[in-house]
Structure I
Amino acid sequence: MKYILKFLPRKFLIKYSFLVTPILRIIFQGKKYTDPIDKSNYSRFLSYGYRKLRKNALCPGTLSLERHRLLWLYIEKETNLLNSNLKVLHVAPEQVFYKKFKKLKNWDYLTFDLDSPIADIKGDLTSMKFEDDSFDLIICNHVLEHIEDDRSALNEIYRVLKDNGISILQVPINLNRKKTFEDPSIKSKIQREKYFGQYDHVREYGLDFKDRVEQAGFKVEMLNYSTKISKDLIIKYSLIQDDIIPIGKKLPGN
């Protein structure tokens, strides 16, 4: 099971997961692990990963990963975003969030991606067709590491965000690397997985990711929210400690 999930194309997984997840909920029913996004319980989560498989990473019933569950806890417990009237752009929408966010009557919710089957608008993040200052909240998680010109993408996100708007910009960050590593000459899937962690990544971000986002104009907080969660819940929700949530805010006048 873990190897099938590892190599299934994302587009295929999104399109046909509704056929599989109800069965997986039954197969893995139990009490040991909980997905806080929908409060469902399981005997275990599934292994998932590219360069290295992570145990208990993928929730079989929702397809959430550790980063999704951590972000949900932060949004639900530490912000008022879910209860606010917002115009929201969700880039490369994750299924588990899409289902939740689509139901929010107070959100004007729009999804955007190059080819996702659940994207309302198909487009390139480096040259979006939206007007300036269009959105209150932009969610763009684990996207920038796939984009060769990520600086243009960040500039576009900043442009279409309203003053005082917030952008959630999760990316995989190697906390042991001070400076982001990227090499345009690395093209093969095997080499990209070796150096960047995944076959379709074009860089491995380091601690300077904050600087890169700030260069686009944002005021950035690198939030280590896992430090506020008890060890018992870290295990029960199967989270990764020190998984950083970058929050970019567009301040007026910048």
Structure II
Amino acid sequence: MADAKTAVVIGGTSGIGRAMAERFAEDSYQVVVAGRDAVRGKEAAAACEKAGAPRALFVQTDVGDPASVEALARAVGDAFGAPHVVVNCAGILQSGKHVLDQDLSEDERMWRINYRGTLLGCQVFGRLMSAAGRGAILNVGSLASFAPLSPPAYTPGKHAVLALTQMLAAELGPHGVRVNAVAPGYTLSDGLKAKIAKGERNPEAIQATTALRRFVEPRDVAEAALFLCSDRAASITGVTLPVDAGWLVQAPYAQYLQGNPIRQTPAI
């Protein structure tokens, strides 16, 4: 469809990324799913077509390899021209540990995938969008973009994604390109569900850390992504939007209450 918009979701083979890809498909976007896993990628592309995408395809991509990201941009350009939306969702997680115990090889890998992979997506597609004079880039940050969480390589990388989003918003705005990010909280993805099933995570304890006492669903993040990349957000750029069920507000509020509890006012 010549008049259909195109969305590229890097890291769209599972979890939040796949939920985003399917949500864009429901809004009649042509969708390109990019990621390393060919089996899951083809399944995601098929799900996008079933959800309403006029056309969906999978392009195998490794964001840790600059040549692979460049090849993705060429494939998208050849098939659809400059995309209207690009989501940088590829990333890897890290367990908490002390900064002094951070292995440098792990640190390098975290930065290469989580930060530089996002940077590469912004660079190669930012050039296409700038030349076209329009588009929206969405990066995926984290609660770690705002708070000093304990993973010592993951957290600084997600802080850096927030700064990158702000810098690119200023640089690309004059070319008609908006750049925003979402910061998901505890999201009930397949990975978290598996850890809960194994007893490695306490769901009640996690929910108690949020103001809304609930998990974030992948669909919740996808809805925020669709909004930020749509014309409804035409004047919004440089923003990192928490989608966290109120974790960022609940944590400091609850801590403050411990030392300064609210006293009930006696009835008169």
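Where a number appears in this text, it was derived from the coordinates with a stated rule and is not lab data. Because the structure is predicted, anything quoted here is derived from the model rather than measured. Cβ atoms are built from the backbone, for glycine too; each structure is taken alone.
Work out which structure the value 0.10 belongs to, where FRET efficiency 1/(1 + (r/R0)^6) of positions 133 and 197 (r between Cβ atoms, R0 = 35 Å, to 0.05) was derived from one of I, II. Computed on structure II. When distance in nm of label points 7 Å out along Cα→Cβ at positions 213 and 229 is computed across structures I, II, the figure 3.5 traces back to II. Here distance in nm of label points 7 Å out along Cα→Cβ at positions 21 and 181 was derived from just one of the structures I, II, and that gives 2.3; the source is II.
Have a look at I, II and say which one yields 27, 22, 19 for semi-axes √(5λ) of the Cα gyration tensor in Å, as calculated. Value 27, 22, 19 for semi-axes √(5λ) of the Cα gyration tensor in Å corresponds to I out of I, II. Hey, helix-only ellipticity at 222 nm (-39500 (n - 2.57) for each DSSP H run of 4 or more, over all residues; to 500) derived from one of I, II reads -8500; which structure? Going label by label, the one that fits is I.
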